[in-house]
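Please treat every number below as a calculation from the coordinates, not as lab data. Everything numeric here is computed off the predicted structure, so don't read it as measured data. Cβ atoms are built from the backbone, for glycine too; each structure is taken alone.
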Structure P
Amino acid sequence: MIVKMSKVEIVGPKGLLQEALVRLRELGIFQIEPASVGFIEKEDEENIRSFSLDQKTALERVYLEGLRVKIDELFSFVPAIAVRESYIEPATIVDTIANTVERHTAQARELAEQGDVLQKERADLERYTVFLGTLSTLLTSMKETPDLDFIGLTIQEPEMVPKLREALSRITDWKYELQTDTAADGSLVGLITVEKTIADRVKKTLSDEHVPELTFPASFGSLTFPEKLSYVKERMVQVSSEIERIREDLLKFARRWTPLYRSVRSWIDDRLALLKTAASAYETRMCFFINGWMPTRDLERLRKSLDAGFGPKVVVEEREMREEDLERVPIVLKNPPYFRPFEILTSLLPLPAYTSYDPTPFIGIFFPIFFGIILGDAGYGLVLVLLALYLRKRFRKNVAVHSGATILFIASLYSIFFGVMFGEFFGDIPERFFHLQPICIERRTAIVPMLLFALAIGIAHIILGLILGAVNAFQRHVKREGLFKVLSIILIICIIAILASLTGKAPLVLTRPVIILILFLTPFLFFAGGVLAPLEFLKSIGNIISYVRITAIGLTSVLLAFTANELGGLSGNIVMGVVVAGLIHILNIVLGVFSPTIHSLRLHYVEFFSKFIEHGGRKFEPLHK
């Protein structure tokens, strides 16, 4: 249900504004309206202006904003870890934090930068390790001598090897050796052995052919390939040790200082939010004015709280709610415990306007009924009840899952009820094994009666929506819209009367006067709904026909359950029959959760709510810590 709201103005001495805002934030029941429309009369606009911060408060705001930026910079270098809350009052250490934050930031930055450099070096060393490890297998068959030079390279494409051999043969006069191998990372590694006198020419040729030679840092010096591999492994151990030491230093720093800095940053956020909120207030030379909205039920609580804190100095006044205010009133939805879980379904829709209806109770009433009619199997309902009870217990602290499980539990109870009425327990098991007949109707054979039943539900549902829409329109003083909905109701009833007469369900003598009534009301329908009135009316008729899906989807479930039992009986083996029927029933139960849910929600969202729900409400967002 949409909670009744009050338009409120709070007035007091300018010096008490900050304290008043703090108390409002602690209460968490008041939303400030920054706009002056509807609160400040035009003749008073010259004397009342937006609240402006004094110089001291403005400087405080700049100071806190700068300090927060510095704290955020510090946190960018410190690992985010779970730490205890600080028990020190943050307001008392703000100045201390301001004096230490730059030093701590420099310290953390230096450690972080050292870590980044070492991480990069380790990545390079890992690459060298892969390369040199592959080359070492090629070097085992060769002997290093002072006259020979070894050139390591990576070959991007295997097709380049013949061209590379041809170029090397031409340059070295066939005095070379090229060996290739596949590295652990999948790349192709090559090792060229040539005389040192022509090594530079070979390297230049490789560069011209865009074959990258693996270059090593200057720290490798004149080490041989085996020595380079040994050096890389030793350096990897040293670098990893240094990285681990830096990580431990940063973690130690974070454990010691993060609670304090996090506490101070939270306090700064609260203080800046308070200063920002003050900009939404108004002032005269002596007083402040806070305009806003709150639930009417909390109005007395607000008065008592402000009176306890400020006495008669701060006054709360409930202002008259004008018609133009209705579009700006924030929305609070409050439902009884039974309907509360269904709010998860209405949260998918935009908020209703303040003058409209909360869709939650309507879904709470009709959704389980539609679900139960569509599924309509006591056995399936029993399985889903047990599943819902398990989910409610298992996810007690998860609001979304707990609410969904509660909805499933209620809807499944309706499935059990209608399953008893239709004589269905895992399909036709009651009739197949116990020769029990349905109490009400057998859906598998009574298709036409079920279609008429679904249409009757659609007629009742749509007419209810039109009635609510007409009432809402007249309350909003939109008389033509209200008249159109009333005429639509009358014409729907007239069409039903004609169809009943033609099918022998009502006296045939009613046909002529009803047709005359329809012709008489048609001009008024155009007057109320405009040129598109007939299309809107036909849309309502189409909405009613859409309720046939209740029977269609339900019939699909019935036939699949019947098929499961038939196939199980034809298997000729009890165990095999139970397995086959059980698998199909499980599939049917899964479909029986999703299909009724989707189609029942569609009947509400598209067909029903479009007749009376006005969207466009804004969420109630009170001041809070």
Structure Q
Amino acid sequence: MSQSSFSSLLRGAFTPKLIHVLRSGYTRDMFLKDLTAGITVGVVALPLAMAFAIGAGASPAQGLYTAIIAGFLMAALGGSRYQVSGPTGAFVVIIAGVIVQHGMGGLVTATLLAGIILLLLGVSGLGKLIKYIPYPVTTGFTTGIGLIIAGGQLKDFLGLSVPHPSAEFFERIGEVVEYGSTLSPATVAVGAGTLGAIVLIRKLAPRVPAAVTAVALGAAAVWIFRIPVQTIGSKYGELPGGFPSPVLPDLRLATIRAVFPSALTIALLGAIESLLSAVVADGMTGDRHDAGTELTAQGIGNVAVALFGGIPATGAIARTATNIKNGARSPVSAIIHSLVLLAFALFLSKAASAIPLASLSAVLLVVAWDMSELPRFLGMRRAPRSDLAVMLTTFALTVAIDLTVAVQVGLLLAVFLFLRRTSETSSVYSIREMLETEDADTPEDPEAMGRKTVPAGCEVYEIEGPFFFGTADLLQEALANLEKPPRVFILRLRKVPAVDATGLNALAAFHKYCRKHGTVLLLSGVRDQPRKALESFGLAEAVGPENVLPDIDSALARASVLLSAEKADREARTAAADAERRPVGPKGIGLPR
């Protein structure tokens, strides 16, 4: 965190939306609408919080506590007016992998570290860069996550008896085939009934919370008809009727090193999903979120969740949309949602123990379908091949290896893709190429080379686009085409918005090449960022302040002066040499040849 960022935070740059709402006047009518929305979202979030925790290999209590703590803190401190936070499907895969590799203690440490990373992203303002993560990368890993979540629910949905369930996708599919004979018809009936109820409620009564209604119906059917299926209580024991005490996670250096890559992935996913959810909320309401404040709140919430042994949390798109559709007016509704969950944990934990695991699996299958967004995934076949390759690679790595590797490789591929496309938009033109382009496109340009007179012995080239490490070699390629070095070389930079260290080194190498061959280098039309970079790098001084010109006219005038001076000097040297070679008469008078 930079000192200026920290100072701006202290001066009040971090102002939660809740403060804005209270300052602008919070009315009784707003509270009543927030109360209705908060209760509705709390009921909807109850089965989701436990389902996501169970799907990731954690306990249902951990999911419930996470939704309570994160839901309260992220709403009270966040930068979105309508955001509802808690456990989400995006984290299921990464959480499961961390638990398998490092145990529950490793997950808690990773959650704490992810919270700190999110906090730093929010305060520093770097979190805004999250929006530049390419569409193929996000599509690839969200579809992959959806497939993995679905594969992980088949065991509980079908009621299979698997002695040692695997955490790997393909091994889980193999287990379904291997232990298919242990299928429980009663479990399938409960799961299929819950799944069908969710689909029907969504279609016929979209304002009714489908997940919680379907789960309640499934639990009621199991209790009334004494259906022999596994429930939360039979597998995990009765939910504790209270709240855990805070405990400091394992902060040994070895543990931090081991879980840091996973923490980075959790932070990245948390930032992506929370800001995406906030953007969706803005689109539905016309409001505008504060990305820095939102990520700061997400960081604080995850740190707090880790202290209570919870799992990672972020902004939840479905719950946020439900919040808005039910009339929410401020972050108070999300705070009420967390209080509803708290009341459930304190007073109704026995009821949660009766929920069938098959019903929660059905909920997660629906979540997996929603996350996969198959039409969007399949629609990428019409995208450029490079984008399709990035998406398919990210998808394959997500499913076959793990999400951490998929995100890292996906981002790396996206960087290479960006460099390739930037290099395609950056060019180095000779004067002949400039004249051809100008004739076709820009005859009215006052700085067009067709309007200029280039003196003999002068060569003019122009760089167009950012001049950085992805395009610096273009200059060297252009120079290789020159038959011989000119006496003056004008390099136009009017269309270069930015230059980096590699570009500066390329210019420095070119300047050295010019000096070696007796060529004077002139830089024309240098813009603000490149000019400051040249001065900071010392290249402006090396080239000479008199050789850094504001426009092409000044550069051509300077070239004419240099060439005229060189011509005069050459003529003077020639005359002197001729004088030395003339024969001398008896009285020292030079005789004509």
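Some observations on this one:
- Among P, Q, structure where Rg and Dmax of the Cα atoms in Å, for residues 287-358 alone as derived comes to 16.2, 46: P
- Source structure (of P, Q) for mean count of other Cβ atoms within 10 Å over residues 111-118, computed value 15.5: P
- Structures P, Q were compared on Cα Rg over 2.2 N^0.38 Å, and the highest value belongs to P.
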